[in-house]
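These are the structures in question, set out in turn.
Read-outs throughout are calculated quantities, based only on the coordinates presented, and are distinct from any laboratory measurement. Remember, predicted model here, so these are calculated numbers, not experimental data. Cβ atoms are built from the backbone, for glycine too; each structure is taken alone.
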Structure I
C-alpha cells in the first residue's frame, strides 16, 4: 500500500518529508494487516529559480538517489507555466497558483496508482488537492506545519465568518483583546496574522483553507502535547469551533528538517568551533525573511552596542516591484551595514548569507537566537535548548511570538507585532534590539531554565512511551485501516 504526500514547495514546509521518513521507520514497529507493507511517494512541485533558488535546489536534492529508497520515492510533477498575474501579486499567491495548476497532474498520478493508495497527506496550504482525492475515494489528511494554536485561530475565524456572518477582517481594528479558543490568553489585535485580517488574503485563500480542513479525515500537527496543552485541548471541547465538526487532530512533533542541505557552511562551523560555549547569539530570519536597509542598520547598531558575539544571517530583501520573489544574497554587506561595522566587529562577530539553521543551532557555541518565530525555527530552538528573542515578520509569526512570550514563557521580546512590509515606516529601535539581545543571552534566566526543561520534553515525546509517539501510532493505525479495506 502507498501513502502519497504533497508538500507546499517552500523550505519552511519541508517537514512533511521528514514525516514521510517517520512513516517508513515506524511501520516496522507497528502491527500491519497480513501481507501489507507501506511505501511513501512524495510529489514535488518545483518553484522557478528566479522566485526562490533555495527551495528549488532543495527539491532537486530530495529527488537524488541518495535520498530515495525502496519504500520512499520522490516524483517531480511536470512543470506548469506561471502567468504574469502570479508574479504581479504576493509570493504566497504565486505558490498557491502553482499548486492549483498541478491538480490535473496529481489526479493523473493518483489514477495510475489506484487502488493501492491508502491515503494522501497534503500540506496545510495545498488543500485544493482534497477534492482530487475525494473524486477517487482516497482519504485525505492535512499536514499542518504551524502550531496548534494557529490551527485553532483559523477554524475560529472561519466559524465567525461562516456561522455568525462576522467581518473578521475588521477585528484588526478592535479596541479590545480577542478571545480565541486555542490561546490561553486574550490576544491584542496588533498580533493577529495578516492572513486572517487582510481581506485579499483571508477571503481569497485562507478562508477556503480553513473550510477544507474540516473535510479531511485527520489533521496532523507538527507540535507536541507538552508544548501546546491548551491549544490541543481546545479541539476536544465540543462546540469550541462551531457546529461543523473538527477532524481528529494528531500531534506528532517535533519533526525537524534533518534532510540534505543544499549548501554546507564549513567556514561558519569552523568559526563557531573557536567560540566559547553559549557565547554566540544567532540572528536569522529564515528562508523567506528579510529586513529593509533602514532596519538592518538599526539592528546592526543595537547588536554592536550589546557587546555580544554574534552570527548574523543577512539576506537581501526583494524589491517591492518583485512582489512574488524571495530574499537573495548580497554581493557586499558593506552596502547596507553602518560604515565601519564589519571592521569594528571583526573580532566578535560574523555576517553571512543563507545558513543550515538546525546545524548551527545545534552547535554548543550558540546561546541565543534572534528569530522571526516561524514554527519550524521555534521547534528547532526548543530541541536545541536555545532561547529565542522574538522578531516576527509575516504569516502567523506574530501570534507565535505572543504565545511564546506571554503564554508559555519560552522567549524574550524584541517585538511582537513587527511586519516585514508594513509600509508604515515602523522600525525597531537599536535600544530595543540591544535590550532583547542582552536579555536572551543572560545566563541563569527563568526563560533559559524553561527552555532547557522544554528541550528534555521535546526529546522524550517522540520516543516510545511519549505523547507524540502514541499519537503517531494512532495515525498510522487509521491509515492502515484504510489499506485493510481497500
Structure II
C-alpha cells in the first residue's frame, strides 16, 4: 500500500510534542512490513532543512480565497529517516522557525492542505490512503469528498488520527472563501456549534477515525472540549490504537546521547553513571532518589500543580529527595519552578526549555518520572521511562491507564486517580517507600525494560484498518 501521512510535525524535522514522535516513527515501521509510507509536512525554517539535501518535485501555485501563493515541494534525497519525506514550502506562510503560535495559523495550515491536494491531484496514480494527523490536516477529508477541483480524489480513503481532541483549529465563517469551491449544501460537514471546526469536520468526513489509545477513545465520548456528542455519533467508525515508540531512537544500549549506555544486564551500573552525570551538572546528590518531570508546562499536563507538589515533597522529606524538571510553557509556572531553585539548592533544579539530548539523559538517570496529567490521549514519556528503567508515576487516565500497572496490583508503576496535590504527594511517598527496597527496584527495572512498546504491533493494526 502507498500511505501518505499528512502532519504539522515529524521528528526530527520539527517536534513540539508526541505528534512529532508518532509521525517520525509510524511510517518507518509501516515500510519495514512491506508498505510504502511517506510523510508530507510544512517546510519550516529549521536546522533539518538547512543541513540536509533535497530535490524539487513540484512547483506550482495555490489559491487561498482571492490570494494566490507559490508552492514548492521538496523531497529529502537520502531516505535517511526510513521513509520518503516531502516538505511543502510556501513563502511567507510556512518558512518560519516555529510550528505554531502565529496569528495566521489558520491561513498557514489551510494553505498547506490545499497545496498538498493540488499536488496529489496532478499525480498519474492515486495513493491507497491519506492519513491525516490532528486538526492541522483535518479539512483534507472534506476537500477530497466535496470540493469540485478534487472530485477525482473522492475514492481515496482518508483516515484521521486524533492525538489530542482539546485542540480543534476552529475559525469563523468569514474565512469560508479560503476553501476551494464546493456545493454549499455541504457546509454542515464543516460546522460545529457555529464555527468551521477542522477536527469536527474530519471526524464527520474521514472514512475511519482513530485515537492514540483505547482508553482515550472511551474518554472523549464524555470529555472532548465540546465534541462529545459527535464522537458518540461517529463511534462506529472509530478505533483506539495504542501508540508505540521507536525502539531504534529510544534504546539505552545504543543511545549516543547518554553518559553510559546500558542494557538489562548492566542497567544498575548504567543508570547510576547517568544519574551521577546529571547530578554533577545540576548540583544534585546522586545518592538520593531523583524525581523528574519532562514535558510541556501546561494545565492539561497538571504542570500548574508542580510547584506546590515539589515544594511539599522537598519540605516533607527534608533533603532526602532530588527533583529535576525539564520543560517549557506557561510563563507563570516557569517562574514558580525557577523560584524553587533558591529555596532548595542542592535538592532541586529546573531546565526551562526544550532539549532533546537532556531528555534522553534524564530518562536514563532518573529514578521516577511524574505524569500527573489531566488529559493524556496516549503519552509517550511513560513508555520512554519504561524503556530506560525509570519508574513512572502516573494518573490513571487515557494511555497512561493502558500502559502502566500499579505495583500494588502486581505491576511496575505508581498510579493515582486524581490530578491534585494530595494524590500526587501520596504517590511520591509511595515511591520513596519503593526506593528503600533495593531488591524490589532492581526487579521492577528489569521487568519494565522487557516490556515491548515498539511500533511493530501498532503499525500492523493501522494497515489492517486501512484495508477495511
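With FRET efficiency 1/(1 + (r/R0)^6) of positions 181 and 269 (r between Cβ atoms, R0 = 35 Å, to 0.05) coming out at 0.00, pick the structure among I, II it was computed from.
Values: I: 0.20; II: 0.00.
Label of the source structure: II.
To test your reading of the models, identify which of I, II gives 16 for relative contact order in percent (Cα under 8 Å, 6 or more apart) when calculated.
The value was obtained from structure I.
Upon calculation of Rg and Dmax of the Cα atoms in Å, for residues 133-388 alone from the atomic coordinates, which of the structures I, II produces 21.1, 64?
Details: I: 21.1, 64; II: 22.6, 68.
This figure was derived from I.
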